[in-house]
1. If FRET efficiency 1/(1 + (r/R0)^6) of positions 237 and 325 (r between Cβ atoms, R0 = 25 Å, to 0.05) comes out at 0.40 when worked out from the coordinates, which of I, II was used?
2. Computing relative contact order in percent (Cα under 8 Å, 6 or more apart) for each of I, II, which one ends up highest?
3. I, II: which one has distance in nm of label points 7 Å out along Cα→Cβ at positions 53 and 149, as calculated, at 2.0?
4. The value 31, 15, 13 for semi-axes √(5λ) of the Cα gyration tensor in Å, for residues 197-300 alone was derived from one model only; which of I, II is it?
5. One of I, II was used to compute helix-only ellipticity at 222 nm (-39500 (n - 2.57) for each DSSP H run of 4 or more, over all residues; to 500), and the answer was 0. Which one was it?
Structure I
Amino acid sequence: MKRNLLADIGRYATPFKLGRPVVQGSGVAGSFDELAVDCPFVFRHGDRFCMMYVGFDGIGYRTGLAESDDLVNWTFKGIMLDRALAGSPENARWDSVGAAGSWIVLESDDLYDTPRLKKIDGRYWMVYHSYPEAGYEAGGAKMGLAWCEDEELLDWRRLEAPVMGFENGETWERGGLYKSCVVASHGSYYMFYNAKESTDWPWTEQTGLAVSRDLRTWRRDSDNPLMRTAPGSFYSVYFSDPCVKYDGAAGHWVNFGFGFDGERAQGALAVSDDLRRWEILDTPWLPVGRPGELDVTNAHKSSIVYWGGTLYHFYCACRPAEPGDAAVVGAEDGAGGEFRCIAVATSRDFGDGRA
C-alpha cells in the first residue's frame, strides 16, 4: 500500500518570522544591489555561515556573498560572480548582461546535515543562469557552470558555453530557464529547474528535472515538467524555484518551492520517494504576511538550513515600496515599486527579539 508522504510534515514548519530583512538592497547607485536582492543560498564554510544571493542594479543580476556568525546578522563580503566582459561585438559572451548564482554542489543534501560545499577535482562548482537582455529578467535565460578553488569564494571561473539552454527543450520551457537546484543520488546529479513556455506575459512556470554524471552534459526527464501548475490552486500560474533536500530520517525528498496564482507568491511543499513522482501540498507552506508586513506580496525562493536544533527558512520577501526604502525595484514603470529583500522564518521562537 502506498504511503502518504504528506502525512507527517510538521517537522518542516517554520512559523516564526523575524519580521525584518536580514539582507536588503543598498540603494547605492552603481552597486550590484542598487534596487533589490533575491534568491538566497545559505551554507557553512569554515567557521562561519555564508549566503550567496543575487542583486539587481537595473541592468541584470550579479551574485554577492555575505557572512554571518548566527544566521540572523549578515555582513556583505564581496562579489562572487559578476556580469562577464562582453568583449568585441562579434564575440560577446552569453552572460554579459548578468550572472545569477543558483546553487553550489554540497557535500550532503540531507536536510539535517550542515550544508557545506563539496570539492570535485579540487574545485567547488556553481550553477548559475543569465538573461540575454538588459532589464528585470528580460528574455530567455540559460544555465552556466562556474568553478572556484579560492577558499574566500570570490574568484570564480566559468565554462565558455552554457551547459543547458531552452532552445532544445520541450514546449513548456521554450521561453527560458530559471533558478536551479542540484542534488546527488546514486552516482548522478539531479538538477531541478523551473522554466516558462513564452517570453510574452502571461506565461506559466513549471518545474522539471535534468540528470547528469559530470555536471556538464544534462539529459532532461521524459516526464517533464514533474511539478506542474494546477488550475484553481495557489500554484495555478507558477510552481517554481526548487530547493530540494533529503530527509534521511523519513526516507524521502522534500522540495521547498513556491506557487504563484497571479497575485501572490507563497512557499510550497512537495515530497517524493524517488525524485520523479511528487506529491504537492494543496495549501501554502510559507504563506504571505498580513497587510503592512514585510512579505505581504510574496514569500518565496527558499533556502533551508538546520542548525542548533532549529530549522531556518530563508526566503525572498516582497511588499509595496514605502517612504524611506533605500532600494526599490519597478518604480520606473510608473507604479510605486516594490521592496524586495531576504528574510528568515524559523521553527523555534527564540524569545529574544530575533525570531
Structure II
Amino acid sequence: MTNPLKIAIRGAGVAGLWQALTLARRGHGVAIVERSVEPFVDACSPYAGAMLAPRCEEESAEAVIRELGTRGIALWQATYPDLMTHGSLVVAAPRDRSLLDRFARMTQEPTRLDGSALAALEPGLAPRFGSALYYEDEAHVNPNTALSFLLRAVQEAGVQVHFGVGDMPQGADIVIDCRGLAAKDALPTLRGVRGERILVGAPEIAIQRPVRLLHPRFPLYLVPWGNGLFMVGATAIERDDAGPVTLRSALELLSAAYVLDPAFGEAEILALGAGVRPAFPDNRPRIIPAKGYIYVNGLYRHGFLLAPVLAEMVADFLETGAADPEVFLADPAQR
C-alpha cells in the first residue's frame, strides 16, 4: 500500500462492517459513523436469515449472485471461525413434488437424496419427506454472533467506530455509503422489501442445517443458530416499514414450521421482528461511484452472502480502478 486513504463509512450493518474490515486490513485509515446509539438497533442485518446459499438462490436470482456468492462463502470461511458449513436442504411434501422438481431444474446440479440418504443427514425430517435436494457447499451464520464478531474485528483492526452520529463525515478522502434504505434520498429507485422472522427455542429438535420448505402458499426457511435456537422466516413483502410482525405472517410461518416438524408445536417463541432490506428494481447489488463518494447498496436478501465480496470490489476499485460491470452499475434513475 503506497497511498493509504482516509475513508469514512456510513452505516454499521453487515455491509459497512465488511467494508471497514477489508479496507483497514489493506492499510487504509477507516472510520465508521452510525446513526444508532447502540450497535445494530437500526440495521436490517439482525433480521437476516444469514444463509450463505448461492446455489439455492439461482432459483430466483441472476447468475451473478451465485458467482459472487461462491466468493462470499470463501471470504467468510477465511475470516469467521464460527461459520457453519453443513450445506442446506430443500424439501417439499410428497403432494408438492412438482415444486421440488422445478427447484432442481432452476438450480445447478443439486444432489438428490432419497429417504435413507435424507435420514442420514437429518433423521427428524425423513419420516415426512421422502426426498430432498442437498447443496453441500453452502453455509450459514448466526447473524447476531457474526455481527458482534465483525464489530470486534474492525475495532481490533484500528477502525474508529462512532455510534449516535448521523452527519456526513468530514475530512475523508472517500465516503462509502452503506446505509441501506436510508440512502433512498440519493438513490430514488431504491425500495424496501420487508422480511419477517420468528426466533424460537426448541432444544429437542436436532436439525443442523438450513432447510427450505417449498409450499404453494406458505414457503418457509428454517435456520439453526445453535444451542436449540431456530430462525423461522420467509416473507418478502413490498413494504418499507419495519413495524411489528403481522398476525397473518406469524400464523403462516409457525404453521409451516409445524408442517416441517410437528415438534415445533412445543417450541418457545423467543422473539418476533421485521427488517426492511434495500433493493433496486432488478434485485441486483450495486456499487455506484461518484466524486469522493461510493454507494454500496441494493443487497436485497443477499446481504451476508455478498457483503464481503462487495468490500473486496470497492478496495480493488480504490487501489487499481478495477470495476466489474456486473456490479458497478448506475442507479437507473441517474442514467
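Please treat every number below as a calculation from the coordinates, not as lab data. Note that the structure is predicted; figures quoted are calculated from it, not measured. Cβ atoms are built from the backbone, for glycine too; each structure is taken alone.
1. It traces back to I.
2. II
3. II
4. II
5. Label of the source structure: I.
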